[in-house]
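Enquirer: What follows is a group of structures, each given as structure tokens.
Nothing in this text is a laboratory measurement; each read-out follows from the coordinates by a stated rule. All of these numbers come straight from a predicted model, not from anything done at the bench. Cβ atoms are built from the backbone, for glycine too; each structure is taken alone.
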Structure 1
Amino acid sequence: MRALLIPVVISCASLSAQPARAHPHIFVDVGLELVFDEGGQPEGLWISWTYDPLFSMLLVSDMGLDADFTGTISEEERDALDGFDMQWTVEEYHGDTHVTQDGKPLALSSPVKWESDYRDGQLHSRHLRQLIDRPDPAREWVVAVYDPTYYTSYGLTGAPRAIGREDCSLRIFEPDWEAAGAQLEAALEEVLGGGGDIEADFPLVGALFSEEVRITCAAP
């Protein structure tokens, strides 16, 4: 998400009094729906993002929408908003959704469908990604949504859902927040001690602060 949103954040940087080392900058609520095919095999993920009110206001204003600051937009403006966060033009950005099994990453497609909206003063988007590498559903596999740079903080809201199967267990595991914070502080001290720039050289700690959805389904 960071690569996509930097231009807007920079243009509004003067509005923030936070120190440069403050991370994260953007907060996103996440919803997950796991899609299974007719044979009961995992085939994709619907991923929902709801952006924090401040960032939503800044981005909508930057796009020239909701000029009256009503917190909503017209149908014409909604058309202009469509796919606002689906333009993944930076090679290093892969959508901040990570799927693994046995510790090995499983490849996801780029978004194949998406929806966008702005209501109650917040931007909402939802997109479908297909599982290129399909996990074995009878063994535990993991879905986590995080920005490695921790520029954006993602938090799960609501219970993840399985679409197409009713015999799957979806459990949410929270990180060790205290340990993650300690590792972040140690990494920042190392950057500063080496004469680095906190913002430019911010450590890749996003995974430490990530919630995980661990999935297992009944064997065939």
Structure 2
Amino acid sequence: MNILALDTSSTACSVALLHDDKMSFLHRIMPLQQAQSILPMLEELLSIHKITLNQLDAIAFGCGPGSFTGVRIATSVTQGLAYALQLPVIPVSSLAALAQAAYRDLGWKKLLVGVDARIQEVYWGAYDVNEHGLVMRVGQEKVCAPEEVPLSADKGWYGVGNAWDVYANQIAYSALDVDTSRLPTALGVLELAKVKYDQKEWVMAKDALPVYLRDSVAKKSS
């Protein structure tokens, strides 16, 4: 199974590859440079492992929410490749990919992910880690004012994402610990996409759409 994954929903340009049951990735911080960097990075990663695009079985991408421009870049690149290669597409929440990265790197199993959505709002999602080491969404992802984020009475949660810094005085919750600098990664996308592929949870290119959560703003910025 060969799956290519990418995420450009933040200030990073991130690509990952599953090949021979092994995962590898490139992750580089490059704000405003993802559009010109994503394809060269994909080619670099494939070249390292001597894989061609024609050998891929699927493409996964961080479908948002996140930077509107970044989410569009990942979506358009994924759609273009999937159309050309006639491959299925696996959309993965960029918030879930961020939670997955935090679990992998820090071992946190109850994660409250908050990302600054600008105009005094937060992209928000809660995740538990299952017995297979994969994050599972608790409730719905949403965009809301930081004062209105949905919180559990359970106090055993960790905070991940820059919203915990930007809106530190407005999120009415005291997490066990917070990591405000971690970003979504294509490796996190890939880890979640592999299970979706095994379960045939994919779409075709025309249905590989971005998730903004805030439709009215997305329309205004088009």
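Enquirer: Say we calculate distance in nm of label points 7 Å out along Cα→Cβ at positions 89 and 185 for every structure; which of 1, 2 gives the highest result? Spell out each step's value before the answer.
Expert: Values: 1: 4.0; 2: 2.5.
Biggest value here belongs to 1.
Enquirer: On distance in nm of label points 7 Å out along Cα→Cβ at positions 33 and 97, which of the structures labelled 1, 2 is highest? Numbers along the way, then the final one.
Expert: Numbers: 1: 1.1; 2: 1.9.
Once distance in nm of label points 7 Å out along Cα→Cβ at positions 33 and 97 is tallied for 1, 2, the winner is 2.
Enquirer: Can you say which of 1, 2 returns -6000 when helix-only ellipticity at 222 nm (-39500 (n - 2.57) for each DSSP H run of 4 or more, over all residues; to 500) is computed?
Expert: Derived from 1, not from the others.
Enquirer: Using Rg and Dmax of the Cα atoms in Å as the calculated read-out, with 16.7, 50 as its value, let me know the right label among 1, 2.
Expert: Of the options listed, only 2 reproduces it.
Enquirer: Can you say which of 1, 2 returns 0.97 when Rg/Rh (Cα atoms, Kirkwood Rh), for residues 105-200 alone is computed?
Expert: Corresponding structure: 2.
Enquirer: Ranked on mean count of other Cβ atoms within 10 Å over residues 65-72, which label among 1, 2 comes first with the largest value?
Expert: For this comparison of mean count of other Cβ atoms within 10 Å over residues 65-72, the top structure is 2.
Enquirer: With distance in nm of label points 7 Å out along Cα→Cβ at positions 25 and 209 coming out at 2.7, pick the structure among 1, 2 it was computed from.
Expert: Values: 1: 1.3; 2: 2.7.
Traced to structure 2.
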